[in-house]
1. Of the structures labelled 1, 2, one was used to calculate distance in nm of label points 7 Å out along Cα→Cβ at positions 15 and 279, giving 4.0. Name it.
2. Of the structures labelled 1, 2, one was used to calculate distance in nm of label points 7 Å out along Cα→Cβ at positions 159 and 407, giving 2.2. Name it.
Structure 1
């Protein structure tokens with residue numbers, strides 16, 4: 001029988017290989033993961049809906065012969081619907097909402113042989129870049145439980161960082177894969193717009209801001225999960241350019257001599273913490289030592305127009321998300337069932353005129369063209385993932401006299417991640433630096449539209465040059 005402690009340190013690809021060789025059964029993998037969740041989840045509050053008995057039944061049944069057969073997996077409690085299991089979206093309003101069908105992404109994850117063992121915490125409607133919903137309580141960072149695990153996929157990131165599972169579902173509408181990956185010392189790839197399906201309930205979300213994928217400890221796990229899920233669904237309004245070959249084949253392939261531009265200047269003029277600016281400079285030197293051509297370059301962006309346009313689209317999208325829940329649940333929220341920030345943001349979204357919404361899309365597309373032109377001169381753009389180290393819990397709380405205070409405080413924290421959601425470009429947070437306080441400081445690499453391949457090749461090279469998966473946080477299963 002395989003040692004459960006040994007399983008904790010194996011990535012998803014390695015665990016699937018044990019099953020293929022007959023050295024472990026899916027049920028052994030799942031039982032070991034459940035034990036790890038039970039051991040440390042009380043300290044982190046990462047898993048909010050256990051699915052242990054369903055998972056054991058699935059693992060002991062006729063699993064598909066997929067590439068990740070038997071590997072335990074967690075679903076974020078937002079968007080990735082699974083039939084018969086509650087989906088709260090981090091909100092007391094949806095505490096009893098139970099979807100009747102699997103999302104297409106979940107269909108593909110199951111087809112790959114992954115076994116869902118539970119659902120992970122998220123801020124209400126995924127709004128904030130920290131996972132501190134009033135309804136389910138905060139998720140704590142495994143590296144320092146007084147700090148945020150990031151958001152909105154913070155529950156997934158904390159679970160992976162703590163060793164509960166090797167990989168977990170995440171999605172990203174303004175940085176929600178890359179932010180928690182940065183906070184928790186993980187690899188987080190935001191794929192190109194429309195690389196993964198959003199159906200059957202959505203063709204796109206927030207005019208293409210939102211994408212689905214995962215947070216992982218290793219680069220090869222991210223590629224393996226993406227291979228299992230990528231590709232258009234029937235009726236999708238548009239599709240990402242098809243890859244030249246499987247993403248897994250990019251991991252370990254030589255990236256060549258890339259032209260990498262870097263910047264540590266915020267596009268919205270916010271101050272960047274020395275830890276985050278220093279991490280970019282350190283990683284730029286690492287890239288140069290690997291033979292890449294590295295130079296400082298900052299694309300020109302109209303920050304004021306960008307911020308105004310983004311908030312129009314984002315607030316309208318949040319209002320739509322709430323209206324969809326109201327239709328599913330069959331009633332509006334009762335008093336106290338929504339957080340003040342959520343109620344205020346959705347109210348603002350309902351006030352956005354259709355003409356203003358379309359003008360905002362146009363303005364964001366103009367910024368997208370500026371960045372696309374800049375990427376004609378270089379292959380990859382290196383930036384901070386976040387403008388500060390992982391925040392202490394409570395930093396993004398709103399105040400009694402200003403329900404939107406948390407959102408306004410968050411805006412200068414995440415300008416680099418949000419850029420890539422409206423441009424649609426692939427981007428990844430890579431965990432190469434830890435500060436003196438022992439907190440992870442991710443750096444973001446942005447690729448050309450449709451070009452996850454270059455990012456994955458570079459990520460694997462960086463992972464080999466400065467391995468991170470063996471680092472151990474304070475809270476570890």
Structure 2
């Protein structure tokens with residue numbers, strides 16, 4: 001460490017490296033936190049990623065952080081403002097993370113962009129005219145721009161992996177039940193929803209998962225325990241994997257040429273590393289299953305609104321919901337209890353087919369998204385066209401990241417390719433149930449062969465002052 005610009009120097013480090021500095025006594029948690037606050041203040045006007053600063057609380061927490069914690073003093077961002085700490089947040093704090101603020105998401109996380117009417121759009125650090133995707137878009141913009149090294153996200157249908165792709169980050173969706181959702185929820189939407197983070201490096205994701213994983217008291221279920229710490233998988237040889245891949249989207253929507261180029265690049269890279277690549281199209285994602293997925297999402301929105309009606313003691317006023325949310329809510333109220341359970345039955349039958357499919361391969365590879373990051377305003381709704389964001393957003397996520405949520409399997413978006421305009425386009429690996437280990441070993445191998453974390457977007461602490469949008 002030099003004395004010239006410590007805030008900028010630290011910005012280039014991942015969370016593990018920052019915590020190492022704290023353990024060696026080279027910096028303090030308070031210094032890490034103060035520098036992160038400086039970066040947020042400098043970059044947020046251009047990106048609109050952090051909507052609720054928590055600077056005073058963060059500095060107080062940093063002063064009390066033990067230096068021997070696994071992520072001692074590392075600044076962290078998360079989402080929803082709650083009146084109490086969830087079990088996940090308690091574990092984050094015990095790991096030494098210092099929460100410096102809350103990040104932006106679309107309303108209730110139900111669309112693959114981050115442009116809420118209340119807070120305005122979050123902008124992609126690689127091109128501020130473009131979306132971060134979503135729903136964990138504020139977190140992705142914050143990590144990509146080096147405000148912080150890692151930030152919280154959750155994933156009900158791709159909400160960690162899509163913004164990871166759009167912002168050039170590593171995004172791991174863990175196995176169902178790997179991280180707790182309590183004490184408020186045992187599970188959410190039949191286990192489709194899960195918690196984790198977006199990071200710049202694979203090891204950060206693995207170390208964080210070690211700190212948070214494991215069932216909490218009263219959880220309804222949990223996945224198989226890992227054979228060793230997840231951090232121990234990063235750098236461990238994956239062996240020769242049989243990797244299935246396809247360029248086809250389930251609904252036949254033609255993907256953007258950039259996404260096909262990213263897939264071709266990943267296939268060539270995996271092959272060069274000694275893996276066996278076989279074309280394999282996912283079976284069973286029929287229109288009937290697609291309809292079932294729609295019923296579940298509509299019911300999920302009705303559940304979310306119902307939760308807030310019960311908590312607030314009133315129904316939402318006309319101006320309190322965005323047009324798309326209100327449309328989802330109205331459709332969700334038409335989904336009966338039997339309709340919902342029939343939809344879950346159809347999705348579980350599909351999941352069993354996916355499990356059989358994965359007995360023939362180790363992981364399944366596709367592009368993460370079917371289009372590069374969209375322009376700001378492209379995936380939005382109006383009162384006259386409430387489903388416009390759904391229709392336009394669906395065109396960008398035609399590879400159905402929701403498959404991992406339906407099955408409960410782990411999955412990851414890996415940033416291996418950038419298009420000629422300098423926009424990141426990720427590729428997606430679906431793993432077997434409970435097998436984060438194989439994904440992390442493969443991700444570590446890919447990261448070593450094609451390092452990505454040193455790539456710097458236009459708007460970043462390392463690139464200096466943000467340019468015009």
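1. Going label by label, the one that fits is 2.
2. 2
Coordinate-derived values only; no laboratory data. This one's a predicted model, so the numbers in the text were calculated from it and none came from an experiment. Cβ atoms are built from the backbone, for glycine too; each structure is taken alone.
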